[in-house]
Structure P
Amino acid sequence: MPGTYAFEDLLLKLSTPFYISLICLEIFITYRSHRVSYSLKDTFTNAALMLINGSIDLLFRAVYVGILIWFYNVRIIEPITNPYIYWFALFLFEDLTFYTLHYVDHHSRLFWAVHVTHHSSEHFNLTTGFRSSVFQPLYRFVYFIPLVLIGFNPADIVIMYSLTQIYGIIVHTEYIDKLGWLEYIFVTPSHHRVHHASNVQYLDKNMGMCLIIWDRMFGTFQEEMPSVPPRYGLTKNTETDGLSETVFHEWKEIKKDFEQPIDFTTKLKYLIKAPGWSPDGSRQTSKELQKEILEKGPTNEIVI
């Protein structure tokens, strides 16, 4: 896929100065407004996680692209011939695919253990968009297999994912308010602030990359509420913010659960079921917490 690599190289050369300019502007605004939106260590952690993720993606790319090409060669539908319809359809399907991937990452503890790194920062700024789920490239391609089976070229999928990632990064900011009618169609900074918040009302909401329509359709949408300002980070933040702890802390918690005197089925449930699940109900999932807060009333918030 030489053409794909060339396009990604061009995209990198164009997007890098764009990101740097926006980040510098945001830092300047933060400094002028005396808000605590940045910390040096947090920003370096974000950059390090991005580099690790990118390295894993490059090392594993030949494997997952080869798998996608194999499935493309046995596709069940031929590609759409009209290029405008083809690329628009690919955008829609790829965005829906990301929504599905993102939903599973939040609702299965095995995948949450990978994705949790992206949510572990207590800051929310443009560099948070680079705080990658470092091991996600090892399984993300599986979600693209249905796309190649219905006639979308693997190279085009890689290109579309790279393009939509740019949008997915720039919505990580506190400095853009609600955007009127665009809020009904696209993921906006307001929507994504909700997604990164650890307030009970906001947990596991607004999963889309570019389009918010999937969240509205599938019941995972939540408006940002003036009465509930987002509190960033995890419901239980890590004791240290070192790189190793950031990447592996949830795996350590899973290990602790596995060391209990429980049977294999219960261990499997700890892996597959939602974060917070426990066999005796001593812990709660996000859905259980939200149900409880609704029963208590919308003005009450559960502090975890």
Structure Q
Amino acid sequence: MRLPSWLSQHLAALRALLVFTVLLGLAYPLLLVGVGRLPGLNDRADGSLITVGDTTMGSKLIGQLFTDADGNPVPRYFQSRPSAAGDGYDPTATSASNLGPNSMVDTLSDDPEVASQSLLTQVCARSLAIGELEGVDGRRPYCTADGVGAVLGVFHRDGLTGPITRVVSVNQTGTPFTATYDGVTVEPAKNGEDYQALGAIMTPVRGDAPAKPAVPADAVTASASGLDPHISPAYAALQVPRIARERGLTEDAVRALVAGNTDDRALGFLGEPAVNVLELNLALDGK
């Protein structure tokens, strides 16, 4: 007896569903689990975890913070780069800040939920803090002495042209970083004011910072994933004197540990050399 066409089509669809459920829902996942158990791959499949005794110290692939309960850097350890993933290196909230080069004006507000820092101010504040920690000049171009973006909102009589009528230091509610601009007194900003919407031209001021900052770029910017476990050799080198001082080691001994935990370029030419911070800190502890 020939089945109706509609019933034949439904049975064919059901058979296809069962076949692909077995293949893709059972066989394929089990195959991948089996591959992940092969020698040489099982460690990576488990997350490339580093264990000391019965204690899991972290993953080779996910960075972590080396700070105290108050969020301050622990001086005995190399510090990681910043992270925008959750509260820092949260693999369940991996993300970038979505802030770009044009992010240079802070949102000033009495409400902490509304207030936010621009990327420029974040970089300035981080560089200043690292400079203090490492005992180097933390100044950067377009940053004020107190670690915010040195940006002026400049108002012209005719909008974009004409004499300057008003100047506001848009990221500072206190004393402006410069008293005058082109002969016009600089005002402090007011919370809640959008000076760009009012017609101001945002004008960053370079200042007298050195052309090449002492603090490397990766020390003040987060990676795209927020999970990068590496820092640049330059940032590691900046931290060597502090680590040597805190641990009573010679700087040469610390540099040797840095060199031993530096990964070369992938395939010899892709990317840049990088230092795995967790492995380096474990090496410092003799673990």
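Values quoted throughout were computed directly from the atomic coordinates according to the rules given, and no laboratory measurement underlies them. Keep in mind that this is a model prediction, so the values were computed, not measured. Cβ atoms are built from the backbone, for glycine too; each structure is taken alone.
Annotations
- When distance in nm of label points 7 Å out along Cα→Cβ at positions 30 and 254 is calculated for each of structures P, Q, structure Q comes out greatest.
- If P(r) over Cα pairs in 10 Å bins from 0, in percent, for residues 70-221 alone is computed and equals 11, 35, 33, 16, 4, 0, the structure in P, Q: Q
- Between structures P, Q, the greatest calculated value of distance in nm of label points 7 Å out along Cα→Cβ at positions 62 and 262 is seen in P.
- Of the structures P, Q, the one that 4.4 was derived from, the read-out being distance in nm of label points 7 Å out along Cα→Cβ at positions 94 and 198: Q
- Value 3.5, calculated as distance in nm of label points 7 Å out along Cα→Cβ at positions 14 and 238, assigned to which of P, Q: P
- Among P, Q, structure where Kirkwood radius over Cα pairs in Å as derived comes to 23.2: Q
- Looking across P, Q, the calculation of helix-only ellipticity at 222 nm (-39500 (n - 2.57) for each DSSP H run of 4 or more, over all residues; to 500) that yields -8500 traces back to Q.
- Computed -0.51, -0.82, -1.24 for log10 I(q)/I(0) by the Debye sum over Cα atoms at q = 0.13, 0.18, 0.27 Å⁻¹, for residues 78-157 alone - originating structure among P, Q: P
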